[in-house]
Structure P
Amino acid sequence: MRIVVIGGGAAGTFAAISARHHHPKATVLLLEKSDKLLAKVRVSGGGRCNVTHACYNDKELSRNYPRGERFLRKAFGQWSVKNTEAWFSERGVALKTEPDGRMFPITDSSQTIIDALLGEAERLGVRIRSQAPVRRLERSGALWKVITEKEVIEADRVIVASGGSPKLEGLLWLAELGHRIVPPVPSLFTFNLPNERIRELMGVVADPVVVRIAGTKLESTGPLLVTHWGLSGPAVLRLSAWGARELNERAYTFTVNVNWCGPHGEDAVRTTLH
């Protein structure tokens, strides 16, 4: 069996490893359009790589995703947080849990995770080809033709793990195969406040705060960071993820309400201060 995996990120690399593990006699080729594999893994978690989250209830874990909860619940049933911990542990990578539940390698370095993934891919004999962007997929009888800029590769199976695209045009090659493409919108973005004086407090962190979008049910609690352009931090990023489509419909013009006292009401805070 010839298997081609498109996309050299975390999903594609692990898919290639899994394919080779379950089908040892298959040839597995991983195609990455850039010259670097696992680029986002390298910068995730501030360069520490938050591998997973210490939530061992699949149903509860799936609720933390803005979209795709039902699908992910089934996926977590096949591969859970415990499976992830065990997989890395078997390859000499110990994980630690932070107070907020995020799990990092004890080295606090994303390179540890990159080395584990690429090391396992090499051990299993996964072939890797960088600077090989895929332009088109075509069905040819029982085979697939994977058409890149430089060659045509025949495969029995193709796994697409190419990630998202900021524009719909970047996903048309999949639409041509009959896939339904949901128009992409930005997610996990910071809030730009061009005329607000709060920007003068850039660098200030408040934790926890409650951030709300006026006129909606959107609300998020957690750390907030004031930047030179507006608001950032986990509370804001989480809010933008859950409200990605609604904020897009509002053309990104909205009012942000911040409760700097976090989940506590004004009366409770006044009582504590007195």
Structure Q
Amino acid sequence: MGMQGKRVAVLESRLGRQLAELVEGRGGRPFHAPALAELPDLDSGKIGELVRSLEARPAKLFVFQTGVGTKALFAATDALRLTDKFLSQLQKATVAARGPKPSAALRARGVRIDRSAGDPFTTHEILDCTKDLAVKGERVVVQRHGSVNAELDRALEARGAEVIEIPTYRWALPGDTAPLAELVGRLERGEMDAVLFTNAEQVRNLFLVSKKLNKDVQGPLNRTLVASIGPVASAALREAGVRVGVEASPPKLGALLSSLEGAL
């Protein structure tokens, strides 16, 4: 089989078990260490206030960054019985989607998508596909992913926009960090052949756990094949001083596994 019994660490949480099974199906030996928890961070009261405030002062641009967050936002407007009003506001504004997942969630609600970020669906592509919009003095509503996208906010504010972020969920350490702690030990002992990173926050959380254990993880990672889902995760790895051995293109799980299999 392609991965020839190689030991592969899987840090993905939501699709972690499926990813581990895919690694196993390709002949690898997965070790699943979930590195991320997605916690609800949605204030229905504030969403209601925002939707009502947009009646008086509409937004010029809406940016949807994730499928999970877009669905959570609409679930909140459903509960508040404000979805029709929200959809009406979206019809009058420019709607930008960062990739296929938010696009699918928007289409499920019948929302017209005016701008779509190109592959690899990073902040750079969102800014590029909206660069011709005049947003000076205008409101721009950004559906937040697991953390504040400071790069996006700063770039829009530099163009004179008033940026309003809508939190829908936030990233945190998983409730059980024992598998991550075990992974730190395994990396230290040279017991892993590859590590799969599918989110930039996984990098930060792995380093956070290693710091709490007073152990080095940078050196062991640089002695291991590190596979990244795409540019955002790769940037976080390089920022942490970790060499990226494989980067998926396009940034999808299938491409990631194929690239890893080839490298192994």
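Readers should treat all values here as calculations from the given coordinates under stated rules, not as data from a laboratory. All of these numbers come straight from a predicted model, not from anything done at the bench. Cβ atoms are built from the backbone, for glycine too; each structure is taken alone.
Key figures
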| item | result |
| --- | --- |
| Structure responsible for -0.35, -1.14, -1.21, -1.25, with log10 I(q)/I(0) by the Debye sum over Cα atoms at q = 0.12, 0.23, 0.25, 0.28 Å⁻¹, for residues 36-107 alone calculated and labels P, Q on offer | P |
| Entry that produces -8500 once helix-only ellipticity at 222 nm (-39500 (n - 2.57) for each DSSP H run of 4 or more, over all residues; to 500) is calculated, selected from P, Q | P |
| Per relative contact order in percent (Cα under 8 Å, 6 or more apart), the highest-valued of structures P, Q | Q |
| Origin of the value 0.95, where FRET efficiency 1/(1 + (r/R0)^6) of positions 4 and 84 (r between Cβ atoms, R0 = 41 Å, to 0.05) was derived from one of P, Q | P |
| Origin of the derived value 0.05 (FRET efficiency 1/(1 + (r/R0)^6) of positions 140 and 236 (r between Cβ atoms, R0 = 30 Å, to 0.05); candidates P, Q) | P |
| Given 1.22 for Rg/Rh (Cα atoms, Kirkwood Rh), for residues 92-147 alone, calculated: source structure among P, Q | P |
